[in-house]
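Down below are the structures I want you to see.
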Structure P
């Protein structure tokens, strides 16, 4: 049985804001102002069954909703490898995915396009990218996720259609990228 869940929501500190400028937040891209973002400190269960504390940067108007989603994931002991802000990865989505990091806000364009990512709006969450890779035009990212592309026999941390994690996000009004055709983004939940 997981430990009790207690999250905390904080405005971004001046040092967090300064670290994010030009790295995971870009003034020239559409999205929330730094003052409209917050730091959500949340406990999560890791793959060893231990409770860890993570930090998710999100839009302040979605923070309570996401805290409740992660409380439910904690309740069902859904394992998560890591929850760290994108600034820890230099705003590099590929590095974060390769590290199997779960994250939310990252001011960026959709890879290979000029379109703004929902992550830049703080309205998307990625969970366990290694166990839940993205497949676009036959390319699998991260590369470490290649062995998890066959989804018939779910393993811990994997997100599959009909699973409890998909239902938890759906009940909160979030959709799943695993329902897309190309790309199929198994780690991606988003709010429209």
Structure Q
């Protein structure tokens, strides 16, 4: 069962941080703008220089090639990146049709051009693109930040299903206290580079 362990992770003005997220657990982090929430996620994803280590089960980040680690411990960024004009070009393993339906995306969305998508559509498609890689752990940076209340419910439901079905470990950054109450088993405040337990 996948579990994510942080051991003295530190980057810039964040850390060192120790944290354990068990399989099928969702842990949320909130904090003021500029407190380092995104920096922490990027360090865990091995996208930025950092000290300390992250482990998926017993496998250390430092023992895997970066692309392999990032497939297993996947970051869903607040602002998604697209490298081709057509949405479907970003899906190399096909698409789970029921997930498309759950996110209220038509099958035709794969033929859309990225430029014609709304910010909310791009955010939902970026999440779907990540889930299709079947990561064992998800690092979620405000995954509903550009969505209305209905879109937020769709994403929360899909992530809850993914967590339970795949026994995935979720580390979820959110500014929304009500959302944290809905989705998290544990939550923390990131303040002055340290995590403070909220519940």
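Each value in this text was obtained by applying a stated rule to the coordinates, not by laboratory testing. Every value quoted in this text rests on a predicted model; they were computed, and no experiment measured them. Cβ atoms are built from the backbone, for glycine too; each structure is taken alone.
Odds and ends about this structure:
- At a computed 16.2, 46 (Rg and Dmax of the Cα atoms in Å), which of P, Q: Q
- Looking at distance in nm of label points 7 Å out along Cα→Cβ at positions 111 and 159 for structures P, Q, the greatest value goes to Q.
- Answer label among P, Q for the case where relative contact order in percent (Cα under 8 Å, 6 or more apart), calculated from the coordinates, equals 18: P
- If helix-only ellipticity at 222 nm (-39500 (n - 2.57) for each DSSP H run of 4 or more, over all residues; to 500) is computed and equals -5000, the structure in P, Q: P
- For distance in nm of label points 7 Å out along Cα→Cβ at positions 95 and 119, the highest value in the series P, Q is held by structure Q.
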